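So, here come the structures, one by one.
Where a number appears in this text, it was derived from the coordinates with a stated rule and is not lab data. No experiment lies behind these values; they were computed from the predicted model shown. Cβ atoms are built from the backbone, for glycine too; each structure is taken alone.
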Structure P
Amino acid sequence: MKHLFLITVYAVITPVLFAQTTEKNIPIGGSLQLKNMHLWRGQEVSDEVTLTTDINIQDRSNIFKFGIWGGMGVNGNFKEIDYYASFSQSGFTLAAWDIYNFSSGVDYNNRQAFNYSARETGHFADVSLAYQFQKNFPLKLYWATVVFGRDRGVLNEKNRYSSYAEISYPVKLKNEISLEIGVAGAFALSEGKDITGKKSKAHFYGDSPGIVNVNLTLSKDLNICGYKLPISIMTMWNPEKNYANMQIALNLIYL
């Protein structure tokens with residue numbers, strides 16, 4: 001895994017350096033987003049005002065993408081850096097993420113960014129496959145599985161291959177407002193054990209299989225003095241955790 005990380009970073013950085021010396025038109029993108037909090041797959045990752053950043057590079061056909069995503073809470077409690085690669089074509093998107101949340105106070109290794117030992121790492125590797133139906137039926141199907149890292153249960157014995165499956169559908173409303181409706185469930189492909197050694201169906205997203213994310217997201221591009229400011233408001237319910245919350249996000253910069 002460590003070698004894979006170094007290869008990915010090399011693949012991202014080398015074209016950027018090459019672009020500086022040859023002045024090629026390399027398609028580099030990035031974004032800066034401000035949120036009142038950070039919600040992800042039905043989980044409250046950060047409860048403080050959060051800034052998220054992304055820098056990526058794509059091929060000229062927009063099929064392959066490599067990037068680095070980061071998040072930081074304004075109080076410094078939430079800190080995360082992720083590395084990702086994706087392949088998109090004909091409505092399909094295959095993606096792999098190396099996710100490292102090194103926030104203070106977590107109960108796993110948050111001090112060794114290059115430790116990829118299965119029993120010790122604070123990272124987890126997530127592989128996903130999505131399909132967006134084309135033309136007049138824009139239904140989206142999404143599946144993601146944690147294939148490595150901190151998804152080994154309380155006894156730290158073996159990977160549970162926790163999986164997240166979501167179905168979502170966008171709807172165009174009046175005044176250029178978009179509404180997306182989504183429902184997702186989560187479960188473990190491999191049963192683990194609880195603290196007493198008994199079999200457990202707990203997974204990365206909760207204590208039992210079930211619905212972990214029901215969400216409604218309103219999106220609109222605001223026009224302020226000629227500047228386009230995309231804004232989204234997501235209301236999320238998590239029946240498995242008996243939890244609900246709302247996230248507001250402003251895309252301050254999008255390259």
Structure Q
Amino acid sequence: MSRSKVTIKDVAREAGVSIATVSYVINDRIDIKISEATRKKVLQVINLLDYSPNQAAKALAANRKSLLGIYISPTQSMMENAENMFMLKKLVNFFHQNKYEIILLDDQNLEKCDQADAIICYNTSGDNFRKLGNNNFIPLLALDCMIHDPLFFQINTDPERLKSAADAHFNGDAYTYLTLATQNEEKIAFYSNTYNNVEFISFYEDLEEYTDKNLLLSDQTLFEVLKTKNNVCYVPSLTDSKLAKLYECIESAVARTPIDQHDVLV
């Protein structure tokens with residue numbers, strides 16, 4: 001669907017509401033009873049399709065700020081915080097080279113972020129992602145978390161890439177995919193259904209039992225701790241290819257370029 005051909009009918013269809021409902025939301029009709037959930041859904045679709053009922057509104061989409069917000073869920077785990085810092089530095093360095101600046105959003109308050117072009121949610125629970133989506137009508141992208149909503153890009157590690165490397169490294173021997181814990185329940189279910197043996201780790205003390213094991217790792221923090229005590233196959237989660245794909249998705253989302261595939265595995 002080209003941007004110039006987006007109509008109010010397209011918005012209504014994507015939002016699953018009537019044309020009249022879209023019109024009521026656009027015109028902020030207070031005399032018509034519309035649920036808050038429906039209103040937010042319509043506004044999200046309007047944003048993602050870049051539907052503008054007038055030229056003034058259309059100009060807003062072109063008002064690029066070259067600023068990205070990053071949301072990372074709070075955790076009490078030292079190892080998870082170490083991995084979060086590692087990932088944050090990689091993201092800051094990459095996007096700085098691509099002319100974007102980064103702001104870190106408050107991890108305690110899922111508030112409206114007016115100053116950014118888009119928000120990257122890293123390893124975030126589905127509930128927190130949706131709360132951010134309800135408060136913000138700029139593009140929202142899920143990195144290393146699963147949302148399963150065609151309105152949003154989700155960019156995750158391809159399990160086949162990890163499994164192929166592990167099969168070659170361990171030559172058919174059994175191994176455990178050991179990864180840091182996540183609040184994203186969809187991701188937990190996906191990993192549990194993908195690998196024969198997968199275990200989620202939160203605290204350093206939990207690693208005491210992992211000695212002389214065959215381990216598949218994708219977290220930098222776990223690799224640094226376990227690499228000398230085990231037979232380790234390390235396949236980094238955040239690769240140059242993944243960063244490039246994230247950048248591509250952000251550019252498409254900010255430009256409101258329609259793309260059919262929003263579930264990206266790298």
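See the values below:
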| item | result |
| --- | --- |
| At a computed 43 (percent of Cα pairs over 23 Å apart, for residues 99-242 alone), which of P, Q | Q |
| helix-only ellipticity at 222 nm (-39500 (n - 2.57) for each DSSP H run of 4 or more, over all residues; to 500) from the coordinates reads -12500; which among P, Q | Q |
| For distance in nm of label points 7 Å out along Cα→Cβ at positions 27 and 235 computed as 5.5, the structure of P, Q it came from | Q |
| Structure (P, Q) behind the derived value 19 of relative contact order in percent (Cα under 8 Å, 6 or more apart) | Q |
| Structure with the greatest value (metric mean count of other Cβ atoms within 10 Å over residues 43-50, set P, Q) | Q |
| Distance in nm of label points 7 Å out along Cα→Cβ at positions 51 and 83 derived as 3.9 - corresponding label from P, Q | Q |
